[in-house]
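A.B. asks: Below, each structure is written out as structure tokens.
Each reported figure results from applying straightforward, stated rules to the coordinates on display, with no laboratory input. It should be emphasised that the depicted structure is a prediction, and the values quoted were computed from it without experimental measurement. Cβ atoms are built from the backbone, for glycine too; each structure is taken alone.
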Structure P
Amino acid sequence: MVHDHLTRPRGGDPGAGLAELDPPAAAVIDGYLDQLAARLPGYAPIDAKVTAELRDDLQDATLARLPRSPDQATAARVAVAEFGDPAMVAESLRPELASRVVRRLGLTLLATGPLVGACWVLALVLSDAAPPWHLLPVLAAPLLLIGAPAVVLTVVSTGRLARWISPSAAAASGTVATVTAAAGDAVLLGGSALLLLAPVGPPSSLLAVAVAASLGRLAFIGLAAGRLLGAQRGLATLTAAR
């Protein structure tokens, strides 16, 4: 049931009906949601929209139990008890949240890869660069041949085909995609630094754009590394449960 909150489309304004509950009942629901949020992994917290949808469902469950309850607060306590222990609900959400993290990473790499690559091609290959500069794309090419399929597999394995692809495959492909992207940027940046220190002139002014693009992607990968490690653990939990 909880998985449905993350995947099914919802209409209307989530949380708009909470005013129908009196303050004690609303406090019970908010307290439950606070406990749930505190037990969710830091690498992938539930966003405000999903939290509002959960609040709506708990409110509906509370209102449905009013005829058999002495007051709204009692009905709310019954509703949250039937929804499940916050720790168990949070645990059930971990794999789905982990899959979302890996998918966002894959989509980001899928979008930035061609842009970063185009910057380097324009700077090194399609310019009047000296021959040593032309070696840098050649050195990075093997990483591209490994990383590009890994990025595609990451996106596919966390999308609509996720039910047919092992979660461990998604975690592994996400790691490979991230490592190869970082390694490719490191090769290009390191090689550029060495050539600039050598008696070889810069290829073109576009080199600065390419360097900035790779540095930006490396910064993103660095920030995403912790979340990716957490997501791997979450997906491993789902794999073990299957």
Structure Q
Amino acid sequence: MVRWRSMLLACCLSSMGLSTAKADTLMLTSLLWPPYSGQQLVEQGASIAVARAALKVMGHQLEVDFYPWSRAVKLASMPNSDYLGYFPEYYFETEKFVFSKSIGDGPLGLVEQKAHPVSWNYVEDLNRYTLGVVKDYVNTQALDRMITTGVQPTEAVTSDEHNIKKVAAGRIDAAVIDVNVLHYLLKQKPLQPLAEKLQINRQILANKQLYIAFRNTDEGRRWRDIFDQGLAQIDVETIIGELLYRED
């Protein structure tokens, strides 16, 4: 009986230990979006390196699972999901998520053919062009508003790579893309032959801040606060700069 009680106590303590370890591990979803995130990238990408460093300084761990973007967002929004958020994301108005402090930024622009550049001064000028966008990506408020109201012609695809190919083939006039993402993708073997034909438009749409979107629950807000405390204690720019340079 004594031995049985000892074994039971050991099992209980072990279970408590596992529970504590699990509570100290934040689970998030992400996508393949180099150089910011990707399972095969150095440190899984610049954004994930920042997030992991911020949690580490607070004594916690980060576990990231990678999915196509729409699924990554959906999984993070489900009430019973183990995932408490997703990233990297641009800020947008929502009741489903609360956002961390900025984990970095990236210039959002238009990839175009060098031979046929897009000419515009005001965002409304883009209405005369057909733009490629990625399904469920947030762009800029002004551009997304025009897309929603139907005044901006667009074609939605599932990846930046697809949009790059469509621009190069002349099937669309330009596509919305993060400048760092474009530079990374054009250095990869499948898209290298297109690099000579393409460029970023001379005018940037916006310099967008990147965030973690935490589910808007007590637990999500608790982790958001923990994360922000850790973020304030690390050098975000240095972490990002070193990884972007290494990915180049």
Structure R
Amino acid sequence: MGSALIGDLQRRLDEVADPATKAWFENYLKQAISYRGVRTAAVAGIVAAWRSAHELHRLSNRDQLGLAAALIRQDHAEDKFAGTLYIQKYLLRRVDAEAILTTAEDLFARGAFFDWSTSDWFSVRVLGPLIKRHGSRAAERIAGWRGTTDLWQRRSSIVPFRAVVRQEAYHALIEGTIATLVKERERFIQTGIGWVISDLSKAHPTRAAALVERHFDDLSAEVIRRHTRHLPEHGDYKARRSAKATLSRQRGAN
């Protein structure tokens, strides 16, 4: 039954797929993932119509979650978006955090996420709202992913906290997660940290500035350039980073 349902959704997506949209997305993502060529708003509408046509609300929550996970395991970005949207719209308020997080961990273990766009969608649409809804229990489990081997799961240990940066109760956990991750030179770990610092700087600039100072030597030039611009010290940070890069080049030349 599951494969037939997924096949029907894929046919619905293909019916409205646009080659130009496919080419644009794949070029933007540098061919990291294949697209069918369906815009996000259209995917949401197709998922709603598909759910209604097959009366999927009659399935148990467990079966619906399994179906959404099966969509996320598909190869195309829109299929992954469809599964993510399904969890966000129809299951977040009905399924306990334990079941969703166990499903998420299984998806990472299976390599279902292999690019930043789909993993960030899952972080923003599912994991962030899960933290807001279930609090520290969900937050601590997600933050615990910072020590996993999968790149996208490690990125997802910090990106969902964008949803709660305004709440001081999460700041210690955010800071601890960043302290673990920031030693990595991997760009997608650094930019994941950067987005949280950027959001934090709008609500708690003093706290964000302290984080930047604490980890300045480990933050990438891209993070300093793009993600500290809301802080008053942004110009100083860029100058210091430029001076550091110049000194490093001079030492290398010698």
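A.B. asks: Computing relative contact order in percent (Cα under 8 Å, 6 or more apart) for each of P, Q, R, which one ends up highest? Please report the intermediate quantities before stating the final value.
C.D. replies: Details: P: 23; Q: 29; R: 11.
The maximum falls on structure Q.
A.B. asks: If distance in nm of label points 7 Å out along Cα→Cβ at positions 144 and 216 is calculated from each of P, Q, R, which structure is the one that comes out at 1.9? Present the calculation step by step, with values, prior to reporting the outcome.
C.D. replies: Values: P: 1.9; Q: 1.3; R: 3.6.
Value 1.9 for distance in nm of label points 7 Å out along Cα→Cβ at positions 144 and 216 corresponds to P out of P, Q, R.
A.B. asks: Which of P, Q, R yields 4.5 for distance in nm of label points 7 Å out along Cα→Cβ at positions 96 and 136, as computed? Could you put the intermediate results ahead of the total?
C.D. replies: Numbers: P: 4.5; Q: 0.8; R: 2.0.
Derived from the structure labelled P.
A.B. asks: Right, something else. Consider the structures P, Q, R: one of them gives -11500 for helix-only ellipticity at 222 nm (-39500 (n - 2.57) for each DSSP H run of 4 or more, over all residues; to 500) as calculated from the coordinates. Say which.
C.D. replies: Details: P: -26000; Q: -11500; R: -19500.
Derived from the structure labelled Q.
A.B. asks: With percent of Cα pairs over 20 Å apart, for residues 88-199 alone computed per structure, which member of P, Q, R shows the largest figure?
C.D. replies: Working: P: 48; Q: 43; R: 32.
Structure P comes out on top.
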